[in-house]
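No lab work stands behind these numbers, since they all come straight from the coordinates. Model, not experiment: these values are computed from the prediction. Cβ atoms are built from the backbone, for glycine too; each structure is taken alone.
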Structure I
Amino acid sequence: MKKEAKMRKEILLETARYHDAVHGSDPPFVPGKSRIPYAGRVFDAAELENLIDSALDFWLTAGRYSAKFEAELAQFLGLGHCHLVNSGSSANLLAFMALTSEKLGDRKIERGDEVITVAAGFPTTVSPVIQYGAVPVFVDVGIPSYNVDCDQLAEALSPRTRAVILAHTLGNPFDIDRVKSFCDRNHLWLLEDNCDSLGSLYKDRYTGTFGDIGTSSFYPPHHITMGEGGALYTNEEKLSSIVLSLRDWGRDCRCPSGMDNTCGKRFSQQFGELPYGYDHKYVYSDFGYNLKATDLQAAIGCAQLEKLPGFIAARRKNFSSILEGLSDLEEFFILPEPTPESEPSWFGFPLTIREKAPFSREELVRHLEENNIQTRMLFAGNIIKHPCFDKMRREKSGYRQVGDLANTEKILQKTFWIGVYPGLTAQMIGFISDCIHSFTRSRSGNQTGPGQ
């Protein structure tokens, strides 16, 4: 064992040296030539060392690093249960499917029941609802919060409404007090898609902790990354148990991978019509999946979690710097605003082109991309307009919408966003501001710079 420990130490020291030699420094930034990404991974030697340490164990499924990550993320959020999965999309799938479990009795969601959500978002927030056979009910959003218009919630309600599923758009919390109050009054489940918002605060409490279940994504652009990966978290013991079963093939047993009979009753229980004492590891209480992450991913995630407070601070600082740099351009843009009583951990900086602006979104986006500034649309813009909804629109079935979704349509036509991730430098942010200013001057006929 001493020899093994010594070899492992030597390998990890060499890993750190490899990081410093290969990944330790970025090339000098050249305005207009160097790429300014909207997001990306930010790491140091710790992630590589953890990854190699896990690889040396050769425990390829969930293991010690997975357990560590789940415990530490739950502690960070102040929740009792966290379950690691292979993506944020899987997290949303499991969160919704948990609410369809027979174990919830008359509170379970049935096919044909309705779920209130928004169309201005990412498809995998709503995909599980449609795939199960429930009915999404789309309400509009507000601008410049880009979150649910709470005034429409009551109009969306019907006798078949069972849940509300919402994301905190680009890290900006939705009005949690109003949404939670609406859900509580009407006995509805609340699922928080927290994939873009890890570390955001609402009234000094982390988003993702107000609803029945919260979800995260650890895809590279997100607040922390493990390449692929996601998580679900909750304070509800019953929901945690259902999620764990669904994640792990639907089995009734909760033994960790590689461990047997932790309950002490593996061969001494009766389940339905199965023979008495049927192996508990092969008793299935749900129609589940295998959506676990690997310990290799979790090892990276553990190193990233240690950096999360610094990442959050950097995102807030970068957002503020961009806002300050563009504050004199409100005649052209609707600038973003945080929700009252919130402190967002921003995922991006959204801009909506005003109706009277002398240019289109496409023209500005093309200008930025030609100057190597990466841009993104506000996800689907309006998911109802996408090809996946073609048949549903033709048949006028499978979903409802409240009103004309005017702001959602505006987002589809006029909104995009740029990055605020921790890898941005002050020089990059300054160039973004200069590039947008030079474009607006050229299109407005004002050839003087800001303040001149």
Structure II
Amino acid sequence: MATTVNYAASLVTRKTNYSSNGSSNSAAQEFYEAGSNNVGIICFSGMNLANKVIQEIIFTITAKKAGYGEGSTKTVYLRKANYQNSIASGVTGSGYVGDALGTFTGHFYGNTSAYELTGSLYNAVAAYLAAGNNTFTIYNPNPSASAQGYSYNYLSWSDVVITVTYEEAASQPSTSASTVAMGSAVTIYTNRPSSAVTHTISYWFGNTSGAIATNVGASVSWTPPLSLASQIPNATSGVCTITCNSFVNGTLTGTRTCTITLTVPSSVVPTISAVAVDDTNSTVKTRIAAYVKSLSKLSVSITAAGARGSTISSYRTTLDGVTYTAASFTATKVLSAAGSLTLTVTVTDSRGRTATYSTTITVLDYAYPSISRFTAERCNSGGTAAQVDGNKVRYNLTGSGSALNNQNTLTCTIYYCVVCWQPILQRYCGAENRQ
């Protein structure tokens, strides 16, 4: 926001080669009598506009009736002063005169007029004030005498008021977008009030901060690093504060901030690095080396991790129609179906993002061994022929079992009762023993 201030000047006039005041309440330029030359000293004591951004300068001047009349146009030679803040004593007029700032013209004879500085004169005076100066001189080193004897640009001012409109040299930053994904570029605008202002730009996000750029003029491009995602492990977005420090001639003149929402890219998701599946039926695992319906009971162990600071918050595994919610578990039942069985694992991280892993498990079909035919009869001693009065018994049977990739074996043991001669058949099939 712009501020306007007014300052009234202290005025004195000294001849170029004199240190005493020719006048203690007015500032005169050039000469009234040939052979001398005046230096007008104009001091706005108390004015300090150092590092301000000057937007407008107006001199309101009350002139005495001196030199040419009201209708004449006179040129003012405005210059810097070698002394500031108050009227210095013991300094000649020429010793007070600094470098030229520029000129402006007007009617200066018994009147009060306002003069707004423009162009190169405005630029020079604005820079002079922004450097902290508050004193001017009016002086023409080469005045020309008129026919009346006084110089063409002789004038004498009794009052001078300077009106300055300025802004603090504190730039207000803004961004090209209100939201940006980490890893993508955004432009930061300084909106500086003057090209004389430079900036350092930094950020604060979560519990970390860092520099973006130094010696920035009007704008700078910034790509928020993906590493910032670790500052919001439980969210997909967060508010970042951008700080803009403004400098004029190396001096800090103000600090202002703006905010931007940083989002975690959708590509940042948890990962499932391994899903280990094992058969808890050691006999099947060792002898068959495959999963078997009705015999195998699986154990599952999941290895998963969050991304960019997130953590795994939940597990969900679907196996054989049952859902499990632990990272490691043993199934509650043996496998109930043969063929292709899908194992699906889904993990959710602290940001609510998911990763899914699926695999197909081949399950061999299995049926308990069976006997479809069984006979027993007396036979000869060699068992080659039936013999009604023989003291040997021969048996015939037809049975079946699941091959299980030809890794299963079928053995039979027959028991008989000595008392009743009734045979008892005990069947063995793979890992199962049924009597």
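Summary of computed values
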quantity	calculated
Mean count of other Cβ atoms within 10 Å over residues 168-175 from the coordinates reads 20.2; which among I, II	II
Of the structures I, II, the one that 2.5 was derived from, the read-out being distance in nm of label points 7 Å out along Cα→Cβ at positions 192 and 224	II
Ranking I, II by relative contact order in percent (Cα under 8 Å, 6 or more apart), the structure that comes out highest	I
Which entry (I, II) yields the derived value -1500 for helix-only ellipticity at 222 nm (-39500 (n - 2.57) for each DSSP H run of 4 or more, over all residues; to 500)	II
Value 1.62, calculated as Rg/Rh (Cα atoms, Kirkwood Rh), assigned to which of I, II	II
